[in-house]
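A.B. asks: Please go over the structures that come below.
Values in this text are rule-based calculations from the coordinates and carry no lab data. Quick caveat, the model's predicted, so the values are computed rather than measured. Cβ atoms are built from the backbone, for glycine too; each structure is taken alone.
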Structure P
Amino acid sequence: MAALTITKTVLQNGNRDYRATYNFVGDGSNTISAYLAADPTSAGDMGVIYSGNTLYPGTHMTIIGARYNLAAGFSILVQWDATSATDAMDLYGFGKQMMFREGGLQPKNAGTLITGATGKILFTQKPDAALAAGVTGFIELILRKGIVR
C-alpha cells in the first residue's frame, strides 16, 4: 500500500516573502497531524542574510494568503505551533483567502504573542479520519517573513 504523501514545493524564498505549495495524496490509512508546513526558525529554510548575519522570522511570521483546492470531506486546520497548537485558518473546499490589506494572521491572540509560539505553521487534518486512497488536495501558502533587523 502506498503511503500518504505530502509534496512541498517552495515557489519563492526571498528577503521578504515566502510561497510554497503542498500537494496531498491519501492512502486510505493515515491522517495528517501536526505536519510542519513552514519553519521560520534556524532549523528551517527561511533565513535572510543581512550584513553577514543570517536572520530568521521566528514569531514575526505572517500568513498573508492561501489558495486551496481540497476534495469533498477533506479539511485542513492551519495552526500556529505553540505550547498548545492554535488554529489560524480552517481550509476546506476550494478558494482563496488574501489578507494583504488586513495585515495577515500572526501567532497572536488579542495582540499578545501566543504562549510558547515559535512561528512554525502546522497542518492537521479535520476530521481525524484517514484520507481515502487517491483523494487529493492542494494548498498554497503566501507568507511574509517580517524579519526584524
Structure Q
Amino acid sequence: MFMGVSVWTFLRSETGEIFPVAQRALDDFLANTGRLAADEEGFVRCVQVIVNLENRHVVEILRVGFFQYRALVDGRIDPEHSREVMATVHEAAFGWLQLTKPPPGVVDAECKFAKRRFQHMSTWKPTQGELSKLRSLVNRKAGREIM
C-alpha cells in the first residue's frame, strides 16, 4: 500500500481565471530563477491544495491555501516585498516576546496587528466563482468529487 501527500498548485491569472500549474514553476518563481505573470494588481496569486494519497488515489484534502506574492513587471518575484513579508512574520511570531511590559491600561496588541498585516500581505480571498472553478479542477484531478 502506497501512502503519501501531494501538493497540487493552481494559479489565478485574473479574477475568475484559475488553472493548474506545475509546482516546479512556482518553486522557480519563489527562488527568483523563474517568472510568472502577475495579475492586474501586480500579484502572482496561487492556490495550493494538499491531498492525502493511498495507492495513488486521493483520500482527502488536508489543506487549501491561497497565497500571493508581489511580482515585478518582468514576472520575477519582488524581493523588496518579500523582505517586508518576512519582517512581518518575525513580528507576528515573536512580537509577544517583549522585555518590557506596556504601561497600565495599555493593551499590548502589536503581535495581533502583525499577524493581521502578515495575513493581508501574503494571502488572498477567492470569490465564490473562483472557489467553484477550483472545486471543479480539484475534483477533475482527483477523479471524483472530493471538494
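A.B. asks: Given a value of -11000 for helix-only ellipticity at 222 nm (-39500 (n - 2.57) for each DSSP H run of 4 or more, over all residues; to 500), calculated from one of P, Q, which structure does it belong to?
C.D. replies: Matching structure: Q.
A.B. asks: In terms of distance in nm of label points 7 Å out along Cα→Cβ at positions 29 and 85, which of structures P, Q is highest?
C.D. replies: Comparing P, Q, the top value of distance in nm of label points 7 Å out along Cα→Cβ at positions 29 and 85 belongs to P.
A.B. asks: Still on this structure, please answer the following. Computing relative contact order in percent (Cα under 8 Å, 6 or more apart) for each of P, Q, which one ends up highest?
C.D. replies: Going through P, Q one by one, relative contact order in percent (Cα under 8 Å, 6 or more apart) peaks for structure P.
A.B. asks: Sticking with this structure for a sec: From which structure (P, Q) was Cα extents along the principal axes in Å calculated, if the value obtained is 59, 40, 29?
C.D. replies: Values: P: 49, 32, 29; Q: 59, 40, 29.
So the calculation was done on Q.
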